[in-house]
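Each structure below is given as structure tokens.
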Structure 1
Amino acid sequence: MLVNSKSVLVFGAAAALLVIAGPQSFAASQTTTFTPTANVIHQCNAVTATAMAFGTYTPDAVSPKTANSTIKVKCTKGSPVTIALDKGATPGGTTTTRMMQAGAGKTIEYKLFSDAGYTKNWDDGTSKVSATGIGLGTDLEFTVYGQIPDRQLNSEEGSYSDTVTVTVGY
């Protein structure tokens with residue numbers, strides 16, 4: 001291959017122009033903007049509740065029997081949340097006085113409260129418990145304080161239970 005000095009000079013000059021001009025050279029330019037948007041939804045996830053195990057109840061006890069349940073829910077940060085508890089599945093129960101059942105006709109009373117002093121009834125209406133979501137990565141915890149009143153002298157022997165539905169409003 002023969003290379004003459006004119007070819008080298010022309011090639012060298014062309015390479016120098018490319019380096020000076022850069023990869024792109026514009027005579028003029030314009031700009032614009034765009035706006036990314038998103039809507040974060042109001043959401044609650046993973047509602048769980050632990051069992052409320054009262055243990056052994058003695059009908060002639062002179063003090064109430066107590067137990068707790070913990071309800072956990074994860075909700076969008078800053079979102080209002082309410083927790084309501086229904087009257088339970090046992091016939092004859094109300095949201096003030098719920099009933100546990102051990103077979104046909106065998107029932108005992110129990111109550112659910114939102115405070116450790118057992119003074120604030122927890123129901124599905126005016127006595128719902130309210131909170132504010134702290135984010136979907138963190139549990140909101142609600143303690144349900146249960147109480148079987150003392151001196152239910154007509155209680156019959158048996159294993160009693162009920163099913164309470166928790167409703168999370170958001």
Structure 2
Amino acid sequence: MSSILIVPIRPVDHAALTQLLAPLKDIFHTSAAIEEIKYLDPAFAFDTYRNQYNSTLLLAKILGTYPAAGGKVIGITSVDLFVPVLTYVFGEAQLDGTSAVVSSFRLHEFFYGYDPNPVLEQQRLLKETVHEIGHTFGLIHCHNPECVMHTSTSVEEIDLKSERFCTECAGSI
């Protein structure tokens with residue numbers, strides 16, 4: 001793999017994206033950069049009935065707009081994401097492909113009625129970003145509860161796992 005490109009999808013906290021660069025470089029042993037020229041506008045993926053954004057449509061837009069050129073591309077946003085069969089998702093990825101999308105919307109403590117915790121929220125964003133990029137390498141959900149590839153249907157499950165791959169998953173990248 002030659003690189004990881006982070007694509008900002010409005011609205012997004014640019015500082016949070018910047019904080020992802022060093023850990024992603026370390027975890028994936030590659031370069032990582034933020035697309036600085038153009039941000040994606042997610043308006044086309046908004047579902048007025050659900051008041052959420054369709055992650056599958058966003059993923060398709062990323063695939064069509066940002067050729068990976070041998071690397072991985074991940075869109076990051078702060079809008080609430082869904083797929084039609086689920087109430088919400090933290091992210092979605094093209095399994096064994098090039099692209100993924102992640103949302104920080106449900107990773108924030110204020111969403112659950114708690115005071116903001118920027119450190120915890122950034123850890124959650126990193127874990128979900130690594131998780132979705134892991135799917136682009138063909139990794140499926142892992143049974144090891146500490147592995148970043150372990151499934152997460154709540155922030156509590158995200159908090160329990162590491163931002164790292166278990167030995168078995170790491171061997172598949």
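Each reported figure results from applying straightforward, stated rules to the coordinates on display, with no laboratory input. Given the structure is predicted, the values throughout are model-derived calculations rather than measurements. Cβ atoms are built from the backbone, for glycine too; each structure is taken alone.
With FRET efficiency 1/(1 + (r/R0)^6) of positions 29 and 85 (r between Cβ atoms, R0 = 30 Å, to 0.05) computed per structure, which member of 1, 2 shows the largest figure?
Once FRET efficiency 1/(1 + (r/R0)^6) of positions 29 and 85 (r between Cβ atoms, R0 = 30 Å, to 0.05) is tallied for 1, 2, the winner is 2.
A value of 18 was derived for relative contact order in percent (Cα under 8 Å, 6 or more apart); which structure in 1, 2 was it taken from?
The value was obtained from structure 2.
helix-only ellipticity at 222 nm (-39500 (n - 2.57) for each DSSP H run of 4 or more, over all residues; to 500) computed as -9500: which structure among 1, 2?
It traces back to 2.
On percent of Cα pairs over 29 Å apart, which of the structures labelled 1, 2 is highest?
Between 1, 2, the highest calculated value is found for 1.
If mean count of other Cβ atoms within 10 Å over residues 101-108 is computed to be 14.9, which of 1, 2 is the source? Working shown, then result.
Working: 1: 14.9; 2: 23.4.
Going through each structure in turn, the value belongs to 1.
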